[in-house]
1. For structures 1, 2, calculate Rg/Rh (Cα atoms, Kirkwood Rh) and state which one comes out highest.
2. Given a value of 36, 17, 10 for semi-axes √(5λ) of the Cα gyration tensor in Å, for residues 60-219 alone, calculated from one of 1, 2, which structure does it belong to?
3. With distance in nm of label points 7 Å out along Cα→Cβ at positions 132 and 180 computed per structure, which member of 1, 2 shows the largest figure?
4. From 1, 2, which structure was percent of Cα pairs over 14 Å apart, for residues 148-187 alone = 73 calculated on?
5. For which of 1, 2 does FRET efficiency 1/(1 + (r/R0)^6) of positions 332 and 356 (r between Cβ atoms, R0 = 30 Å, to 0.05), calculated from the coordinates, equal 0.50?
6. From which structure (1, 2) was helix-only ellipticity at 222 nm (-39500 (n - 2.57) for each DSSP H run of 4 or more, over all residues; to 500) calculated, if the value obtained is -14000?
7. One of 1, 2 was used to calculate mean projected area of the Cα convex hull in nm², for residues 108-163 alone, giving 5.6; which?
Structure 1
Amino acid sequence: MYTTLLVRYGEISLKGNNRPYFEDKLLANMRRALAGLPPRQMRKTFGRIFVDLHNDLEAVSQRLRQVFGIVSMSPVVTAPLEMAAIQQAALAVLADSPGATFKVQTQRPNKRFPLTSPLVNQELGAYLLSHSPGRRVDVHHPDCYVHVEIRDEGAYIYTRTIPGPGGLPVGVTGRGLLLISGGIDSPVAGYMGLKRGLELTALHFYSFPFTSERSKEKVIDLCRVLAGYGGSFSLIIAPFTEIQKAIRQHCPEEFYVTIMRRMMFRIAQAAAEQEGALALLTGESLGQVASQTLPSMAVINRVVDLPVLRPLVAWDKSEIIEVSRRIGTYDISIRPYEDCCTLFVPRHPATKPSLVRVEAAEENLPVAALVAECLGNLEILTVEPEAVHSV
């Protein structure tokens, strides 16, 4: 019965002269998400995209639920711009919907249609009531709404609305480099970056033999989940063992984490410039650990010129965990394989490091040589999406 999926977008419609660019990017991302399914036509109009269905509503809607920029979707029955045809279509849609009560709601972008929205509501409601034994109208708290959209090319009737992820289409706001560990926070930060239209390149610091091959596999699996939302992307594996050894040998213990993060940021900025990324993206939450206090962030930021985006900065841990469960990264993140950060936490890390003292502590480090050696031994992987995850 449902031959078309009506797809709604929200924020994109406010983009003025840039709206066609955002719409075209959304269409391209939708086509990417539906790759492997039968080819189909997609048509766009203001505020709506129509996708042909081939008896594959569940497969199509499940994939499109992971496409940022989509606010919601509805499987619709189409009808000519004639009241009798609209009535028959609405009767079929109502018969396919649960509940004892209903209400008709009409939108009429096509102002040439002879009946106004209130008149359509009245006539159609009366018709459905008289042809639906056991059903009744409830204008305040109905079990289902029979929606009618009257557009230039025809009428679209539906009762079901499937939520989308919202946000902006991936790729419309540039590229960010995500510093990804194997923990809970950074994949959620990557997800939030994708939601605001960023394309991602990911960077992971790997400290073999202090961390195992399984810790790297965990990060690859996390990136596969993120690729399900934004398409395939590059994962850079940066060898970090020698840098950590040097920090432990030459620097005061209280500054281990601060100096380690400064080294990571230096490497990340160089990698970002190579990848065309315009910002760094981290999973830091203000006050969560010693390196995420405001003084620590300020000292760490001083080694880079690029903006550092922290989407989770004001979130508490329970909020981060809730999103990680919803997007499918939590169970991977809690696998018991440590990353390089957790293995080198000092007993009493500095929570209010001063820039002068940290820079003095770094004087014994061959910073430029260590960064250059790391950048010369990067491993770059292309991560493809995993199986579709239902949000």
Structure 2
Amino acid sequence: MSKKIILIAFLILNLEAKDINLGVVLPLSGATAAYGQSALDGIEIANKMQGSLQNGDKINLIVLDTKGDKIESSSAATRLVTQDKVLGIIGEMITANTLQVMRVAEDNKIPLIAPAATGDKLLENKKYSSRVCFMDSFQGSSLAKYVNEKFGFKKAVVVVDQSTDYSLGLAKAFEKEFKARGGKILKVLRVNSGDKDFRAIITQIKILNPDFIYLPLYYSEAALFARQSKIIGLNAPMGSADGVADATFIKLAKEASDNYIFTDSFDSYNPVTKLGKDFILAYEKEKKDKEVPAFSAMGADAYFVMLNAMNACKNNLTSECINDKIHQTKNYEGVSGIISIDKNGNAIRSIIVKEIKNQKPIYKDIINP
């Protein structure tokens, strides 16, 4: 083929190429901003790696800040659909706010992928919504199984945030699995998001003398609990879910984070796919850091799964087609591992267990579904 023909073909392709708007709604300020910024880093790097469809159509990211607020989440999603005419949406991070975005997506038949909203009931009666993360029931039961089998823990205390569905779901799953394995839940203690003083609860737990303390909390409260426990002299092993997966937890907890166990979705020192390895290199080049946060990997996976579905619809690029292809995702080799998405939009994927040593999260184990 001559250079002239190739050039003409290239020009025709570019003339026909379109701009596609992809909406991103994340908490970039407010209490959960660390989660949102981490996910956005992943989405933006993924977009730099693959910013166009196979047919040349360019993907433009339209990013809006939800401020970690339910009303802002709904407003942002509405703007994306009505003003920006997006073909798909990625977001939010926490379950309560993701539900608000999903309502808008469902009403307007726009496919949505949640990077990290883990609530079990999140996708009930939803047609246009999905996620690339595991569910709380799998996350909570996985850690209960792990600490029972690996460490022989038989007595546990659970500290649950009664104001979040995330924490309640994790606590329920942990309790059920721990009891099923012959363990005893000595007590369930309740706190609320925003609490600062846990000394009274910590004193109670010290008297109970458990083998393990399960804290299905977000990073702010978990870090305060760990630091105050160290001051009071409560030295029982502690663990959480992916709410502490962000590096902010270690920054806040400091040396009190050492020996802390948590469940996570990605480990940058143990990538299992080519895309994972490529993403780590791209992240390092962009951020000058080899350690990729799990939420950056999950944000990237939400983007790549959306892109994969769009490519499958490149000759029929409609929201309906994209949504159908997302729900047909099978054994997709994403950044964080192998991802399948069932007809309800739930991801079937593995979970990773990490332990913090010298204020660094260390890979311990992988648990497959």
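1. 1
2. Numbers: 1: 49, 18, 11; 2: 36, 17, 10.
This figure was derived from 2.
3. The structure with the largest value is 1.
4. On the way: 1: 73; 2: 46.
Computing percent of Cα pairs over 14 Å apart, for residues 148-187 alone on every structure in 1, 2 gives 73 only for 1.
5. Details: 1: 0.15; 2: 0.50.
For FRET efficiency 1/(1 + (r/R0)^6) of positions 332 and 356 (r between Cβ atoms, R0 = 30 Å, to 0.05), the value 0.50 is produced by structure 2.
6. Derived from the structure labelled 2.
7. Values: 1: 4.9; 2: 5.6.
Derived from the structure labelled 2.
Bear in mind that the values in this text are calculations on the coordinates, not laboratory data. Quantities reported herein were computed from a predicted structural model and do not represent experimental measurements. Cβ atoms are built from the backbone, for glycine too; each structure is taken alone.
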